[in-house]
Structure 1
Amino acid sequence: MYGQSVVNSKDFDNALKVGRPPNVVKLFPNSRALIVSGKFIDRAMIVKGNAMTIAANARSRLVLQGALQAAQRANAAVIIEIAKSEGGANAYCAVNYWNIAMMADAICNQLGITVPVAIHADHYGIKSDEDVQKARTEIPSMFDAGITSIAIDASHQPDDLNLLSNIALNPMVPEWAGLETEVGEIKGKAGLSTVEEALFLIQGLNAHNIFPDWIALNNGTTHGIEASSQGIQIDLTTEIHNALEKYKVSGAQHGTSGNSSERLKKIVSVTRTTKANVATALQMIAWGLEVNDYGNAILDDNGNFTKVKGEGLTGELWSEMVSYADANGIKGGNYKKLNLVFENKIMGQPAEIRSRMAGRVEDFVYNLLVNVFNAADTAPLCIDTILKAGSFDPGTRVNRIESPEEWTEEKIKKRASLITSNKGPDGDFDD
């Protein structure tokens, strides 16, 4: 393990007894995997101070394995996640909302992983009333499958409908579960989030006794491959987090893959961010593509990816994937669409190839956790928080501050009409 603060076996055993939520206990009654609420992961980062952990988008089993290996090596509490577009009803990945907990539990038991792990349903997108109605059934099914944390993402909608969708779906989310909300779609410098919008969402939720653990912003990044160096707007992020201070909500940083280590270190040191989503970088690294020091894929003069010889996939399988992409008009960031198509072929490679794929992810994630995110040795802090709570539910960090009478549906709509916001261009911003 990374540091000296190693969890003793008695504390781990006690945390297993009290810290796993009811859905996880029911699914995996004999498990030695410490799968916990996302709330505990957030609390561990807060206890350490100026720390955030990775929320690793497990687009494949080998990415999931590599991220868990890295967390164990760094002695860090960690989040494993999948987004609705990646692993929902119309998924492009083999890992999905309904099998990700099972895979994580199996790998933890197989490899003897003893760090706390939350299983997060990222970007559970709500774009219409029809989506809200479907979610009333689908969200409980995801918790039935072992999810322990969720991001209700209605940010595609106007501000009033974003808030009202979050309120409508909250009864579907267990009180003990980690909860993330989002204001402003993640789409780069267009449609940046504002203090006004963030306050509107968090205050309205607070009035309805809903206390998110995280808020995600559009603070200047995109999902996928970053085309420019602008990246995260740290001053904007700090301003919004400071405005929300009394509501005790942490930041969730999306679009992390394309940002330099120095920018991410600054996010850790000056904002209240405790969760950093990393998706595209892990996929590219597992495949063995050439990336820069912070995981952004390097393209050649023709806009094509460069495969590193002797890393990741076999050259033969990579050539097959490229041919498939060319035949189907798949380019750039849309190479993500290859995950589901090729997962079984990837898992059918020789053991040494699968090992080097997971190992490449492990090395990259370990470096982030230890040298960039300041998350090393947060596992024992997380376990200590569980033991102090004596429960799978640490409770809320804040009580109701806002008056519910001022946040009726009618008043929500009136308040929202006075907000100046810019949703930015339409497009595929689901990850």
Structure 2
Amino acid sequence: MDKIKQLHDEILEKVKEYYTLVFQPDQSSFEPGKSRVNYAGRVFDEKEMTSLVDSSLEFWLTYGRYSREFEKKFAEYLGIRFALLVNSGSSANLLAFMALTSPLLGDRRVCRGNEVITIAAGFPTTVAPILQYGAVPVFVDVEAGTANVDVSRLENAVSDRTKAVLLAHTLGNPFNIRAVKAFCEKHRLWLIEDNCDALGSKYDGRFTGTWGDIGTSSFYPPHHMTMGEGGAVYTNDPLLKKILLSLRDWGRDCWCDSGVDNTCGCRFSKQFGQLPPGYDHKYVYSHFGYNLKATDLQAAIGCAQLEKLPSFTEKRKENFRILYDGLKDLPQLRLFSRYPESDPSWFGFLITLADGVGFTRNELVEHLESKKIQTRNLFAGNLTKHPCFESLKEGVDYRIAGELVNTDKIMNDAFWIGLYPGMGKEKLDYMIQVLQCFLAEKGKRE
């Protein structure tokens, strides 16, 4: 055993050495106009790599000790009772929505044909589970400043078929959670917070993702922390936790971990459905589920990343302030606004062109890209305009409550640039300079 431990420790020391030689960042290497300014990226050190290799040496490839540790510490970080690790943020949204379709929820269950209020100015996998199940998304417009749901449109969107509200916090900027939660309570609606772009954000001193019935997170490399691929769902509701766990793990009724038998205490002692008495509980299915688990290798990285999350959050806030201060006086641009109660952990820096500026969004972003500055549109812009909606019928498969004026403005005139923790001030200043020069040149021509 001493020889094994010695070899194990030597391997991890070599991994640290490898990180230093291959991955340790060189902050002095940035060359304006030559070096790429990515909109996002992974930020890590030797701890993530040694945790990953430590997990690989155990060779427990599915859910295991690192997964349990991550779920426990992630829930503690958010101040919530239950967190379940899954394989992506999109899977987290799928799992969160499908939990609301469980027969265990009685008359509050979301059934096919029921409506779910959401927005079109976001990422498609927030909405996809609604349509894939056969429920009806009802789209409302967003506010121009926050790019979040316009809460004044909610009452116009509700009907006797409405069962839930599913909304994302846009680029880390919290929506008006108190107003949305009050609306949901008034109409007895479920609230799912897509928190994939907002981990670490707070509203009125409380973490986003913990206000609704279920929250979701993504751990894809551009996000607030990463596992490569990965995500999480979380809730304070024991019944929802039971349903989420079942759906994540093939739909089974049993809650024993993989490789562990009879912690449920009823493996061969009960009757379920029309199965014969004593049927093995490990193979009893109470839902039509999935296998959405992450691996312990991913969770090992996540455990190391979670320790860095508070510092990542502060760096995102700092970088946002630098960009905002450098661009706030440019009349051609409309910048992000937030609610006074909000304390965002920003995912990106949203910029919208003012009306009548004399140039297009694409002209500006193509200029930025030519200067090695990576840009992104605000995801789908207006999801209902995409090819995937061409086979759907408005009023049947989906509904639009009112006009989507600000949503279309975002689709046509908005984009965002990065501010992730790996971005130093020299890159932020360079982006500011390039934007200022472009707009000054455009101003001369006018």
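Details
- Taking distance in nm of label points 7 Å out along Cα→Cβ at positions 24 and 96 as the criterion, the largest value within structures 1, 2 is that of 2.
- Structure responsible for 5.7, with distance in nm of label points 7 Å out along Cα→Cβ at positions 16 and 384 calculated and labels 1, 2 on offer: 2
- Winner on distance in nm of label points 7 Å out along Cα→Cβ at positions 184 and 264 once structures 1, 2 are ranked, highest first: 2
- For Rg/Rh (Cα atoms, Kirkwood Rh) computed as 1.00, the structure of 1, 2 it came from: 2
- Each of the structures 1, 2 was assessed by distance in nm of label points 7 Å out along Cα→Cβ at positions 208 and 360; the largest value belongs to 1.
- Structure from which 0.85 was derived, FRET efficiency 1/(1 + (r/R0)^6) of positions 152 and 368 (r between Cβ atoms, R0 = 35 Å, to 0.05), options 1, 2: 1
- Structures 1, 2 were shown, and FRET efficiency 1/(1 + (r/R0)^6) of positions 256 and 416 (r between Cβ atoms, R0 = 35 Å, to 0.05) at 0.20 was computed from 2.
Each reported figure results from applying straightforward, stated rules to the coordinates on display, with no laboratory input. From a predicted model like this one, the values you see are computed outputs, not experimental measurements. Cβ atoms are built from the backbone, for glycine too; each structure is taken alone.
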